[in-house]
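S.K.: Each structure below appears as structure tokens.
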Structure 1
Amino acid sequence: MRKNIVAGNWKMNTTVPEGVALAKEVSEALKATKANCDVVICVPFTHLVPVAGAIDAAVLGLGAENCADHKSGAYTGEVSAPMVASTGAKYVILGHSERRQYYGETSETLREKVALALENGLTPIFCIGEVLEERENGTFNEVVAKQVEEGLFNLSAEDFGKIVLAYEPVWAIGTGKTATAEQAQDMHAHIRAVIAGKYGQEVANNTSILYGGSCKASNAPELFAKPDVDGGLIGGASLKCADFMGIVNAF
């Protein structure tokens with residue numbers, strides 16, 4: 001059975017002391033309630049070690065926001081999958097639209113990152129999604145299918161089963177626009193059908209697919225009620241404990 005997951009993506013926000021305080025607050029809030037989903041926070045590299053020491057790993061998972069496409073070597077400023085894993089993190093966001101758009105990450109690069117993440121026991125949260133032009137010209141289904149195929153379909157069925165997908169309509173990230181629950185459901189069902197075509201229905205049924213476009217406490221219940229929406233990858237709303245817990249409690 002696939003898991004319901006709410007994952008926070010802090011992006012380039014909070015200093016280390018601010019991040020540790022926020023992580024502690026979320027961890028304590030989770031201990032005080034019974035969450036009906038797995039909860040993860042993905043934090044800047046600088047925060048991983050202190051946050052790992054500040055949270056209860058039994059209630060709150062920890063992830064990085066990226067990792068390098070090399071294991072080690074002369075790559076100044078990069079952080080490898082083994083480095084991420086050594087902090088105690090269990091997840092890593094890969095292929096976020098901001099990484100694709102601003103840093104030119106390609107499917108080829110992402111295949112390397114996914115392989116290294118899996119090799120080091122990390123669960124990739126693999127992001128896919130279309131820009132506004134692709135949504136408006138009707139090519140969005142083909143665009144998203146291609147991102148899944150080119151980024152992940154080199155994997156064995158066993159390794160694909162370790163991936164979490166996050167559909168993020170790029171036109172709905174930080175814009176205040178949100179895909180309707182119906183649009184989200186339609187795309188998530190399409191993604192699941194694409195997976196089934198490659199790996200079979202059982203693998204597709206067991207793949208968690210999160211929604212990642214301006215999800216907040218007010219729209220989370222409607223989104224999460226859809227049969228193919230298995231949770232959210234949360235940006236801005238993950239930076240305040242009350243807002244984030246409002247989304248967690250939508251389950």
Structure 2
Amino acid sequence: MARPRVGIIGNSYLINDEYPAHAGGTMNSEAVAEVAGALPLLIPADPRFVSVPELLDSFDGFLFTGGRPNVHPEEYGEAATEAHGAFDRARDAIALPLIRALVERGQPFFAICRGFQEVNVALGGSLYPEIRDLPGRMNHRMPPDGTLEEKFALRHKVTFTEGGIFHRLLGATEVMTNTLHGQGIKSPGARILIEGWAPDGTPEALHVEGAAGFALAVQWHPEYKAACDPVSRPLFEAFGQAVAAWATGHCPSVRRLA
């Protein structure tokens with residue numbers, strides 16, 4: 001029996017500063033294949049090559065990954081500054097309307113890091129360009145040096161709404177996470193229900209309120225060692241259940257999976 005198909009939203013890169021390429025982290029594919037039990041397929045997030053209607057009909061679910069380029073602030077009505085960093089307008093042009101279509105359709109998706117920010121912007125929210133510059137906020141960015149294990153080490157707690165979806169999925173109101181991001185939610189978009197916060201008040205987990213299907217997003221990186229991490233594994237397992245259900249013609253909400 002064929003596995004359900006998960007489209008992984010990729011990023012654009014220049015190899016050796018000159019050769020254009022689309023790529024996605026191996027950890028994302030591992031989490032989708034080994035924990036969600038789905039077939040991972042990388043999507044070149046560029047409207048020159050794919051369209052939202054094609055994607056909706058070609059996949060059973062989607063993973064919106066992290067990436068160094070940020071959502072362009074014009075997408076939430078602000079001018080770009082140096083603090084906003086680099087951008088990927090082609091990914092914006094695919095990811096944002098795709099998220100809106102998935103919410104409307106009830107098709108499952110799971111969003112991570114930049115994907116978390118994309119979900120908020122897609123539904124009308126805004127972002128802070130640099131969390132660490134705000135009074136009282138921590139530096140949530142990836143350390144510039146160290147091994148991969150050191151960079152993806154658990155850094156701070158996230159506290160969940162008691163009785164919420166994340167509490168029920170993970171069986172705890174507080175977990176340790178490997179937060180690695182520079183930007184964060186400034187104002188939540190319509191139907192964005194924040195359910196998890198860092199100790200400094202930065203939003204770290206959300207779901208789309210009233211969404212017909214699985215529509216979760218986290219600001220940390222659950223794809224890292226997802227198969228053996230007690231926080232990451234239940235998230236990808238629940239996502240896998242939702243994707244498998246969609247592939248067989250069903251549309252279970254995350255509330256029924258939790």
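S.K.: Have a look at 1, 2 and say which one yields 16.9, 53 for Rg and Dmax of the Cα atoms in Å, as calculated.
M.R.: 2
S.K.: For helix-only ellipticity at 222 nm (-39500 (n - 2.57) for each DSSP H run of 4 or more, over all residues; to 500), the calculated result is -12500, so let me know which of 1, 2 that is.
M.R.: For helix-only ellipticity at 222 nm (-39500 (n - 2.57) for each DSSP H run of 4 or more, over all residues; to 500), the value -12500 is produced by structure 1.
S.K.: Just checking, which of 1, 2 has the largest value of mean count of other Cβ atoms within 10 Å over residues 27-34?
M.R.: Largest calculated value belongs to 2.
Each reported figure results from applying straightforward, stated rules to the coordinates on display, with no laboratory input. Quick caveat, the model's predicted, so the values are computed rather than measured. Cβ atoms are built from the backbone, for glycine too; each structure is taken alone.
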